[in-house]
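Before anything else, here is the set of structures, which you'll find just below.
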Structure I
Amino acid sequence: MHPGGPAWAKRDLGAWSIPKGEYHPEEDALAAARREFAEELGAPPPDGETHDLGEVRQKSGKLVRAWALEGDFDASAITSNTFPFQWPPRSGKWIQIPEVDRAQWFGLEPAREKINPAQVALLERLEHESA
């Protein structure tokens with residue numbers, strides 16, 4: 001998924017991400033991942049057996065835990081949630097932007113270039129698990 005809003009509009013390589021969000025320590029991490037998927041993409045994840053890909057820490061310090069599953073999902077039909085965003089920066093003007101402006105399926109090689117660099121490790125784990 002590609003983040004929405006004017007700050008990300010011209011960014012591509014290294015800008016894409018898996019659906020992610022924060023969750024409380026008492027909340028089940030997989031349940032939170034399913035919730036975030038639905039919020040960011042507008043539909044629940046497909047049913048299926050999940051494969052835990054573990055955690056990675058992004059440059060921002062955010063810890064991301066991911067799961068993979070095989071299923072059908074129409075990436076062209078997403079409807080993301082929105083949030084208030086100050087634009088231009090420090091202007092005092094607030095606009096509503098989608099958390100995700102588009103989603104797309106990629107093969108592993110193009111995905112390595114598109115995804116947040118810290119999340120490449122998740123792709124490598126997926127590739128290793130699939131081999």
Structure II
Amino acid sequence: MGKSSAETVREIELTRERLDSELTELQDRLPTPAQWGKRLLGVAFGGGVAGSMFWFGVRSLRKRKKRKAEQQRVQAVVQVVPDRWAERISEALENGQWKQWMAAGAGIWLLLRMAELRQLRRVNRVLVTRPGAL
């Protein structure tokens with residue numbers, strides 16, 4: 001190095017210029033496929049990192065959404081029979097009156113079935129007497 005700071009600065013600048021020129025010459029000598037290979041490698045590496053980060057983010061969002069859904073789950077109670085009817089049925093089962101309820105239900109079913117059969121007989125009579133009725 002030089003004796004004064006001005007000489008030192010000048011030597012540093014000369015060294016920097018020499019290194020820059022050697023680097024540009026080396027880049028010019030580098031074959032084109034190697035440059036494209038470097039670029040492709042950079043793109044592949046960058047894409048891999050970006051893709052990995054994306055899927056890690058998606059995974060964490062799915063986990064968070066799943067946790068929220070588990071917290072919001074509530075046991076659903078579906079009442080098919082009104083409360084008043086349910087109370088009367090449970091009382092009948094406790095008191096042994098369920099036979100009366102079953103008899104009433106069977107009677108209603110039998111009445112509906114008989115009405116249905118009566119209606120079918122009427123339709124059959126109409127079809128027999130007038131062949132082109134339907």
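Things to note:
- Read-out helix-only ellipticity at 222 nm (-39500 (n - 2.57) for each DSSP H run of 4 or more, over all residues; to 500), computed value -7000, structure in I, II: I
- Origin of the derived value 1.4 (distance in nm of label points 7 Å out along Cα→Cβ at positions 14 and 118; candidates I, II): I
- Computed over structures I, II, distance in nm of label points 7 Å out along Cα→Cβ at positions 30 and 62 reaches its largest value in II.
- Comparison of I, II - label where distance in nm of label points 7 Å out along Cα→Cβ at positions 6 and 94 is highest: II
- Looking across I, II, the calculation of FRET efficiency 1/(1 + (r/R0)^6) of positions 70 and 102 (r between Cβ atoms, R0 = 25 Å, to 0.05) that yields 0.70 traces back to I.
- Of the structures I, II, the one that 49, 33, 31 was derived from, the read-out being Cα extents along the principal axes in Å: I
- Entry that produces 10.2 once mean count of other Cβ atoms within 10 Å over residues 38-45 is calculated, selected from I, II: II
Each value in this text was obtained by applying a stated rule to the coordinates, not by laboratory testing. Just so you know, these numbers come straight off a predicted model, no measurement behind them. Cβ atoms are built from the backbone, for glycine too; each structure is taken alone.
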